[in-house]
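Listed after this line are the structures, all set down as structure tokens.
Each reported figure results from applying straightforward, stated rules to the coordinates on display, with no laboratory input. From a predicted model like this one, the values you see are computed outputs, not experimental measurements. Cβ atoms are built from the backbone, for glycine too; each structure is taken alone.
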Structure P
Amino acid sequence: MISLTIIGTESTHESIRPGNYVHVMEAVKNLQQSSLLWGFSLTESKVNFKEIIDGDLIDSLLRLNPFFFRMIPFMPVGREQTNWALTPDEYAQISAMIQSRKKTGVLIHDYINDPSLGIGCMAGGIRSFFINERFELSPCVFMNTLTPPLEFENRRSNLLSVLQEHPYFKRARELTTRFPRCIILENDNWREEIIQ
């Protein structure tokens, strides 16, 4: 499954990722013509809270016919904007808005606040991983990337072997068994434990 990160309306998205919105929409057009499972990943934060609650943003993205829509809470993991995290009351408002749109035919999942799908921490490279535009990998979008970037030979990468065998990914998978909801949210010492 391919998950496209979207932050909000075009102006909100561009304020965080300048020049990126047009590429996301270009990817949407390509995916709409493919047989791949794809959807949106939206991080809930102070930046886009009002747009999410309004409902128009979600409705406009649902009209693009994704297969799924994931809501992921902003996690302050070292970036400067740590005041972006929402309050429990704000998450409850988002949850109520999402519940009202569950009958759209699109799988809408609030990653942390809606346990109905039984989806917990997916970090580690078997069920989920993150790759950025520099081909740097990490077990989870919220964790540091693995550098140097993945080596490509004749357009074939060693991606599968890295996901299966690299100690960083193995360790992340071990931690998901101890912290099934979220390695980061449940464990303040996750960086030290990954390094060990």
Structure Q
Amino acid sequence: METWMWVVIAVAAVVVIAAVALWLWDNQRRKKRSDRLQREFGQEYDRTVDRSGGRKSAEAELMDRQQRVQNMDIRPLSEAELRRFADRWHSTQADFVDEPGGAVAQADRLVGEVMQARGYPVGDFEQRAADVSVDHPEVVQNYRAAHALAVRHQRAQASTEDLRQAMMHYRALFTDLLETDDSVPDDAHAR
């Protein structure tokens, strides 16, 4: 075989080896990204994959969410805001006994107000849920479930038990949004 043929074979082999190495590196990079997103978003990752019809589009959406929230000015609440919101939550919970539907509607508004005070935009529900899923993926399902039950109540299709479940879901998100170990600052317990 002539020398030029050996050179062509060697160049072809190098190209094939480089292509395989590049493919392996890209697969590893995508796997790491997928693992990171699954770890960060938990159940929200699976929900987004199911809803978007595939892993690639779901991951693009989740990364877009992260970028969107990263560009927001999300801040912790001040002690005064914590106390004020905790007091309002306790009042809302107490109202549940006499007016469950009204308490659920108030809980929905209160969660929205806390989100707004923290710096989340309060556009349509799906956008709020998507935004909050970035920082609070463990409880975004609670938010969706509570909201669905609140909508059912507006259509007169929710039982008192449904409303109780909605309040529990709102409480989980409310507590997480306050970013305290308890939904009530210590000095608010004494009131």
Structure R
Amino acid sequence: MPVSEKTYRQLVLEDPDGQWELHCGLLRRKPDDMSVEHNDVESRLVRRLVLQLDEDEFVVRGNSARTRQSPEHYYIPDVCVIPVELVRGLRAQQRSRRRTVLDIYEAPLPLVVEIWSPSTGDYDVDAKLPEYQRRGDLEIWRLHPYERTLIAWRRQADGSYSESTHTSGVVQLAALPNVSIDLDSLFP
């Protein structure tokens, strides 16, 4: 049975460790137990992004921030990069309201990443990735730790996305031009 946006937000506040997403108005809980390969790639990517990004300009979140596509669609990317002004805006709301404000972003983000796992792989590709594109996120990655591949979707000036597949080497981020990721060192 579909739940309202208000009910979803209340659930997230009451169960902060629940890792709840909302897809087409239906609650979906992200699994707690991801594979070691998934977790290794996630932590390595977060570390590499943090080292290359200016903390006064960007925040990197690993499996904690939410994106809002619509009242029926909220997702928790495995990794995302958030402009610091968006985070400051949420902090200001929290101070002015004197209550908890959730780490949720409606504006398109420079980078959103999903890492394939046996428990979420089809859902990520079929449900979440198209929604990130509808939102207008600038660069969307799907990393596959077992196949050691990256599929990158990059938003074009006309709103469409170009797609490229990478299996090794250094990948330059289009949305963050001073950031590059060496795939050979990312996959353990």
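Here is how the numbers come out for the structure above:
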item: Structure responsible for -26500, with helix-only ellipticity at 222 nm (-39500 (n - 2.57) for each DSSP H run of 4 or more, over all residues; to 500) calculated and labels P, Q, R on offer; result: Q
item: Mean count of other Cβ atoms within 10 Å over residues 3-10 derived as 19.0 - corresponding label from P, Q, R; result: P
item: Test item: relative contact order in percent (Cα under 8 Å, 6 or more apart) calculated as 14, pick one of P, Q, R; result: P
